[in-house]
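Scrolling down, you'll hit the structures one after another.
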Structure P
Amino acid sequence: MSEKSKIMLGDLTHTGAGLNADHFPLGIGLLASYTLKKLEDQVEVSLHKLPEELLEEFEKKNPDFLCLSSYNWNERLSYAIAEYAKKINPKIITIFGGPNFPISKTSRKKFLKERPAIDFYIKSDGEYAFVRLIKQLIAFRSDVESFKLSEISLDNLCYVTGDQYVEGGDERIADLLTIPSPYVMGLMDKFFELKLIPSIQTNRGCPYQCTYCTDGSPLAKKVYMKNEEYMREELEYIASHVKLSPTLAFCDLNFGSFKEDLKTAKIIRDIRKKYNWPAQMYGSTGKAQPVRMKEVGGIINEGDVDVIKMGSSLQTVSNEVLKAIKRKNLKAPELKELHHSNNYGQDFTELIIPLPRETKESFINGLGEIIDDIKFNNIAIHHLSMLKGSEMETEEERNEHSLETKFRAFAGCLGNYMIGEKNTPIAEIEETVIQTNTMSS
């Protein structure tokens, strides 16, 4: 029997100012569970969250594959480690994935040409594409150059070879039940020892196309669901193993909007009765179905506890702006009713400034409405960030709305890391909008 290929998966967080991205690495967990389901006899897989721990294990394991997530909060950290890995072992195969990847093929080619330490980038849903790629590379005896020269096209796979850019077709995973729970498989057990928040995902996709969001792609419009059995088994496992976190985070993009969320709410209620956990929940709640959202909140908060607040981050209340950014909000009367429904209502909302077509007057009037009419008393106001993978970040949107930007250090996303024998300071950089053609700086 040939030796198994060693795969290191990292969803890294900066640690210079505490744990910045303090959630369980669910994305790479799902990647690992599907990979082991399909290739258990050919690969061994390890999961990593802390850069220090990954670097230490890298020296010991000498992996064949280094696979890292790329978000705006860890892009430079992940790439610095990939560069180091290539320096130590030029034959190591580096695979990146995640939403921090431009939309257009021209921009994607430029992104990869500027980052030669990335061999392959997987766009959109990663599990099927990752396994296909690993199978092919094993067949090519890990000869990346030969694989690339063949210009093989695989769904969701992107790479450059010389001056050529190769991108496969778009693929969504419709049957999420084909991907085993990494919790139930025991792959996440090591993370219960850290001060990380367990994360779940009951569905994938978003019916909305907000232009500032990396999940606003038309490709992601269809929402695919996991079933009740899957979620009950996973939540039972988490609740019976959790040690350090009173909180449960959900990665759904519109929790409370779908009828399936009522089933999830009942599972969480049952788990709370059995384990007295979670004490609180948070994530992105819905933009429609206020009656259902209220019912979901009522089920989870049964007994007048205060576990979850159901509401909606608004970003703007201007109809003109909502049209420009392709967003839908709960209507003001619906939000007001939900907000005032005892413990079920969220006392917090968010606004983004300066969004396209927002004016100083419309922003101030909107702020007055949510304070005086809806009576929110906890409001976060964010600068508009330009996220790779969002429509807003494209040249077309920049030009249409005359978006002027500047760059700054991303708060909390920094640290000093001993990469090899060199102490390396790394800070993530955020591009923020300072002016549009309707609002000056």
Structure Q
Amino acid sequence: AKYESNCPKYLNKRDIHPAATDPKLVSDSATLDQKAMDLIHKVDLMFLSTNSGSHMDTNHRGGSPGFIRCLPQEGGSTQFVYPEYSGNRLYQSLGNMILEPKAGFCFPDFETGDCLFVTGTTEILFGRDAAEIMPRSNLAVRVTITAARHVASVLPFRGDTGEFSPYNPVVRYLATEQAASRADASDQNQITAKLLEQTILTPTISRFRFSLSNAATFKAGQYVTIDASEHLDFGYSHMRDDDPRSLNDDFVRTFTVSSPPGLPPHPSKRLADDEFEITIRKVGVVTDLLFKHGLKKGAEFEVGIKGFGGEFVVEQTEEKPVVAFIAAGVGITPLMPCLTSLELGSLRLLWTLRAADIGLALDMIENAQELARSLTLFVTGMDFASDDDKRSLKNVEEHGVRIEYRRMEKGDLERLMPEVRRWYICTGTGQRSAVLQWLSGQEVLYEDYNF
């Protein structure tokens, strides 16, 4: 057996628990009845198996409920279509379908325990062919069912629906469905955010302030999901040598909201009620777009907002008053909106930062000067530090920050273990793995952004 990671970008969270099975065959017709088609339209996850001729691959496809659509019945055969979203770009399933246009599918109903098992022939639809069947799609798969088994109560578990992936696109209805017009209308009603200001903090990090077109609320520690496809999606292309990163990209990104909310119990009125901020590094096509437009004076620029989500709140309790936050680079952003609700004297902040990014630390300390006594800064990259970087470092140190010109080590955490009752981590995966080993046996919370 061979295992390769799948993209979890469109997987929705579920609380899985065991359940008794009582399997009963509902139907074995390749022409699906309404109950089976309703199940397909209900699911937000399916599994598919494809064959390259020498081996079989099993993968998943996920999205919002209804992302798979059944075509009108013609000639006694049932067909369904699903869009191919931006994934891990390995194209294993699609590649197999080109070699062997057959596949098996499994549609689980986590609520009832029913499952629909299907085999069929596949056809990959590109560009205009995809859009003609499923508008707003440039890559889709059409399946003609050749065999099916609809089995009730066959799953040995049930799943309670939790949080939906922030990356799920709006359901794309078929061109033949009346609901398509409603889907287009819902897109038009999507919340937008107008870019008001860019504040440069370092050569590659800036703070962006937005105002929302419609009322929306968020909590400290949540992210905002930005949809920049209106500006960056130029439709289907087989190759784009000028910007290969844009191929098969939905241009939807999540960024931690770095400004505190104006909600009780710790409201902050630094911004207007309809405003929020993100603090980000310039690292990809969407951030490039924001940096490009942020400094243009007088030019209006808006992006779509799919909503706010996530639960990564840094908090202190009477039982656990002393907490530690371990950050690297812009991983500090989840802490920023929580500062107004924390007793900073009981916060232990360990932050790894490149010398070139010291402006981010200076800005944060100047906005929350009490934080300086809680902060230990681990500075790397001094060999490339400019004179401005060195002046900013001296300024940070004069505020009372403890600075170590090295990487964080296990001993730095061990010294704090007697007093710290809860640890928060927001670093890259490599550093997080090391820190989790160092904190074995401790209460640790972290957010994983690896979609």
* Among P, Q, which structure scores highest (criterion: distance in nm of label points 7 Å out along Cα→Cβ at positions 138 and 378) -> P
* **Identity of the structure behind 79, 54, 46 (criterion: Cα extents along the principal axes in Å, calculated), options P, Q** => Q
* Structure fact -> Across P, Q, distance in nm of label points 7 Å out along Cα→Cβ at positions 10 and 330 reaches its greatest value in structure P
* To do: Assign the value -9500, calculated as helix-only ellipticity at 222 nm (-39500 (n - 2.57) for each DSSP H run of 4 or more, over all residues; to 500), to the correct structure from P, Q.
  => P
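Bear in mind that the values in this text are calculations on the coordinates, not laboratory data. Since we're looking at a predicted model, the values are computed, not measured. Cβ atoms are built from the backbone, for glycine too; each structure is taken alone.
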